[in-house]
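Here, each number is a calculation from the coordinates, and none is a lab measurement. Keep in mind that what you see is a predicted model, and the values were worked out from it rather than measured. Cβ atoms are built from the backbone, for glycine too; each structure is taken alone.
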Structure 1
Amino acid sequence: MRKRLWYVMGLLVVAAMVLTACGQAATPEPTEAPPTEEPEQETDLPVRAAFVYIGPPGDLGWTYEHDRGRKMLEEALGDDVETTYIEDVPEGPDAARVIRQYAQEGWDIIFTTSFGYMDPTLEVAEEFPDVLFEHCSGYKTRENMATYFGRIYQARYLSGIVAGEMTDSNIIGYVAAFPIPEVIRGINAFTLGVRSVNSDAEVRVVWTNTWYDPVVEREAAEALLDEGADMIAQHQDTTEPQKAAAERDALSIGYDSDMRQFVGDTVLTSPQWNWGTYYVDTIQNVIDGTWESHQFWGGLETGVVQLAEISPLVPEDVREQVDAERERITGTDWDVFCGPLNDQDGDEAVADGECMSDGDMLNMEWFVEGVVGELQE
């Protein structure tokens, strides 16, 4: 009987505990919820930009300035951008292989920095519609491919004023790469600057058919010096023509970079590129999601093209002439290729009061009066 009583009492205790527990589960005491942790946000990945160069950055000219622009881009945007480059890529089929490799590796935007890369860039852009492409100095575009260049002819015109005032022999030699509109336009602009202050001077052209060949460039400059030139200008990628002139006690005009810093004060000035301005703006547009295909052709007012510091050998009155013409270009509707202009044979090419269109300038295939040389086929 006692055992049964303890057994019944035990059952009652267990039942009470179960009921109590169930009651607590059904009506819990209000408690403060633990703080909710914010999920970690993914860090934005940098824009990855690849550059394809025709020569080495050590050319101190064309590629040197593109690479300086790439470094300016890294400095300006920091962790928001990652860059890489490859140098000495020949124009033609091999360029397509290199560009395609960057696209396959997942680079977001690829800058190809020579005219001969145009068709290879277009070919790869068609294969990789999600990759952005920027081609320097060309004219072919698509939805994911833009072109960019600068009105360097404006700075060339200003440098021609310096050359025209500083020559004694009135023979100015011009070492030129290829007879394409870009180079012809530069020769013409330079000659117009020369002749604006010295109608007796002539600009003699020698073609090298190369962008970057220090030996050939030097030989061409020496041939012009042998003909009586006391001033050497160029559309080439190295400082060899300037060095050749300095060694013969002649003066020179550089190109691409401020070549006076590499050769000395005999380089009176240089039409100079400043690609960093463009590269920073372009990548910022990619970051902001506002990049669109375009054809950029900026002038002196953009800072992409400029005239390098003028040598102390140049008198103050010549500097003042350059400043006045710079203001004329940037502050009015006048430009270098506004008439009246005559062609090489003395025939009217642009009438007084008219200016060449961008299309006509970009397809220029004739020389202005004052140029001595032939356009090769």
Structure 2
Amino acid sequence: MSNLSPHSEMLLSEFRELRPLLGQLSEGVYALLFSVLKEQNIELNAIEYRVKTEQSLKGKLERKGDKYQSLDNITDLVGLRIVTFYSDDVDKVAAIVKNLFDVDWQNSVDKRKLHQLTSFGYNSLHYVCRLKEGQRVVDCTKETATIPFEIQMRTALQHAWSAIEHDIGYKGSVKLPPEFRRQFSRLAGMLELADDEFSRLRNTMTEYRRQVETLVKSGQLRDVSLSTDSFNSYLNLHPFERLNQRIAAVNQAEIYPVSLMTFLPLLESFGMETLDDVQQFIDNYSDDAYQLALSQLAVTDLDILSESVGLLNLCLVYVLKHNGGIDGLCHVYDTINGKHPSNEMLAAAVLEQAQSLLLNNQK
């Protein structure tokens, strides 16, 4: 038996008729947001959309149906949730949403500003929006223009807190003892602190990358530690291009691009700690690397070479010069190609060629 008033029953009936349009609106707004946020390079943990279920709306009307004069007063029939990794990205998303849609500021709320020290809810930003006049959204019709929809914006940690809070039933009718309330408060504080620190760390890392790029471009390689970021910046200078061109000239070969990042663990295993170490490595071993490559290519007619050819031969020469032997050569191939039985055959062939070139143990 229904507990709804006649007015609430009428609203529920209107909702059933409106549901197809609500579905169009939710999908259209989602598609637009997804496209714009991707275009703006906003990293998202998730973006979700839904239309309120009939059962959920019925429960809402049973609790406070007299509050709503019409369906327009129920602003979350269509809901979207945007979950970011970082707290400062929530503000970026909010600015994009404000630019895309008409925001109903009277019904919107920034729970981050309302958050009290003694409260235990998650900090979240809720905007109630409508499409702008004349705005075209995929799959949406003119009838959807006046329908409100709610967009929640929060971080992944805030989202996790909300889910845990709901799962434990913290906001239920049973009043928790003070010691449990205190434990919830401490955990909420830790999550808020973690949110802030993750954003701060990202900003610090961004600034570090800028500094590394500046040092690399200015040639101050001795001051730059060897790392994923610094090596990537160094590769933008094409440090192996000269050697590659010398090797390619043997057979008038073309060079096709590949990533050289797989060589980073190998260079680190050689004891290189700065980009200056890598540059000295190139300067010291390029001639021998060219001779080794020449001995391999002179008896072939290869006319296409990988961009890694120069760096590979540099690494092979380095191992030979440091008495690495067959095991050291296998380590080179295992690192860049993955372990495979054929790597030992490749290593043996290189060792034989090196002996004829007198490359062994000549540092």
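Summary of computed values
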quantity: At a computed -13000 (helix-only ellipticity at 222 nm (-39500 (n - 2.57) for each DSSP H run of 4 or more, over all residues; to 500)), which of 1, 2; calculated: 1
quantity: Computed 1.52 for Cα Rg over 2.2 N^0.38 Å - originating structure among 1, 2; calculated: 2
quantity: Which of 1, 2 leads on mean count of other Cβ atoms within 10 Å over residues 54-61, largest value; calculated: 1
quantity: Test item: distance in nm of label points 7 Å out along Cα→Cβ at positions 86 and 246 calculated as 3.4, pick one of 1, 2; calculated: 1
quantity: FRET efficiency 1/(1 + (r/R0)^6) of positions 134 and 318 (r between Cβ atoms, R0 = 35 Å, to 0.05) - structure with the largest value, from 1, 2; calculated: 1
quantity: FRET efficiency 1/(1 + (r/R0)^6) of positions 62 and 286 (r between Cβ atoms, R0 = 35 Å, to 0.05) - structure with the largest value, from 1, 2; calculated: 1
quantity: Which entry (1, 2) yields the derived value 15.4 for mean count of other Cβ atoms within 10 Å over residues 78-85; calculated: 1
quantity: Relative contact order in percent (Cα under 8 Å, 6 or more apart) from the coordinates reads 16; which among 1, 2; calculated: 1
